[in-house]
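Bear in mind that the values in this text are calculations on the coordinates, not laboratory data. What you see is a predicted model, and the numbers here were worked out from it, not measured in a lab. Cβ atoms are built from the backbone, for glycine too; each structure is taken alone.
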Structure I
Amino acid sequence: MRLLSTFVLLGGLLSACGDGGGESLLDKDTLVVGVRPDLPGLGQRRPDGTFEGFDIDVARYVADRIGRKVRFVQSYASDRIPLLTSGRADMVLATLSVTPERKTMISFAGPYYASYQDILVRTEEPAKDVRDLKGRRFCAVEGADPVKRLQAVHGMTAEIVTARNYDECMAKIRARTVDAITTNDVILAGLIRRERRGYRLVKARISEQNTGIGVRRGDIGGCEALNRAITQMYQDGTARRLIAKWFAGTGLDQSITEIPQFEGCT
């Protein structure tokens, strides 16, 4: 009987490990949330150290819906997955697109926003479609996936000029050393919002990008709770208000406010 009990106990422990057992974000009163510090309109760090932007407002909303407080930490692109896998953050809202590769390392609640890859150009640029910019100079952040998607457009060629961040890309387009910048439309809309004038979106819609809330693998309860909060955010009109708050006047399509199709908490 003692031997049987030992096997039962071990089997239970192994099952828990296999199910991703461990601490859930629902076990905490205050959630540590990774957000971008460098993207105007989405996630930006103010001079006083606090954060503002669409992702910050979404994080506060969903945390409040599940009865939790939030504490923000900055998360650049390269930090997002390690913050979760190391346990230094409970969730990440930092323009984190859902991809098959990332789903092998973390789980996703949502997506909470469906965006498209687009192109930012100077206002006087006559281009109305991605192919109108064939052979032109595009700025893209080093290692970013949008470059691959741009080059995959049938018949499209482009000279890619890399930069460390989007501020560098904006400096290049101001100096006219590049003709365009390509990435997710919400990122570009945030840059246009900050500049106020002189730039516009081509509205190319190169590919759809689903932005999710990154959570640790195995936290199914926490993920499902966040999905319910995201659903409520769209149903009560909060999503529409936040999109208008941060992106009105930028040229971003604000009519797409249906609940995105969720990935499923696995």
Structure II
Amino acid sequence: MSRIFITGSTDGLGLAAARTLMKEGHDVVLHARSRERASAIAETSAAALGLVIGDLASATETRSIAEQVNAIGRMDAVIHNAGIYLERSRGETPDGHAKTLAVNVLAPYLLTAWITRPDRLIYLTSGMHRSGSSALDDIDWKKRPWNASQAYSESKLYIATLAAAIARHWHDVLSNAVDPGWVPTKMGGAGAPDDLEMGHLTQTWLATSDEEAAKVSGGYWFHRQRREAAVEVGDVGFQEVLVEKLAGLTGVRLFEDGA
């Protein structure tokens, strides 16, 4: 059985993935943004291996999340599920970043750097990543007028690209991006047309399965099928410029000396 950490696991796809994995006998570490959010899943967390608390909009709290996870022990897999959708404004995190970028990209980047390296990494992206701009000069939205949909699309392009970059740099890790579809969660809305169950089963499968089909790296997945991502995702030059941008914004380098 595997040990898996899932960010944003108090509701939606994260909670569904956690419950599925626990039902299958795996050890799951849950994550809540606050103690108040944690109280809503008391029954589930009582059966979990652990529960960590922290707001991914803050680099300081993200560091605390990583430390809490590492104190529990090494994970076999990490599912970077947490995310925010259409923010009404750029916002301002404690570190001065756009909230969408901070939660959807900078936090998983930092957790990847700070959590003891697992065997498998899964990053949730979206089909909207194809609408993301390949221009990387203003990824923190300091110059452009705020556009919530564009900011979300770009964040999902960046996270899919990060997953591909990790697959290329870290040969001892299976790193994949998953598009869960437009599913009827709190984020997706009640009228979302895609299958809610299939929305989380790809993540759980990639995190734990011994099937050869699941033991790959660098894939972009939708409902357990590999799909073609936007061309930027597989572009090595785009990957490297993005990773340098993220290192500059966070002060943390993910890849040292090509490792």
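What the table below lists for this structure:
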item: Computed 2.2 for distance in nm of label points 7 Å out along Cα→Cβ at positions 142 and 230 - originating structure among I, II; result: II
item: Winner on distance in nm of label points 7 Å out along Cα→Cβ at positions 46 and 222 once structures I, II are ranked, highest first; result: II
item: Structure (I, II) behind the derived value 2, 11, 19, 21, 20, 15, 8, 3, 0, 0 of P(r) over Cα pairs in 5 Å bins from 0, in percent, for residues 110-237 alone; result: II
item: Comparison of I, II - label where relative contact order in percent (Cα under 8 Å, 6 or more apart) is highest; result: I
item: Of the structures I, II, the one that 7, 34, 40, 17, 1 was derived from, the read-out being P(r) over Cα pairs in 10 Å bins from 0, in percent; result: II
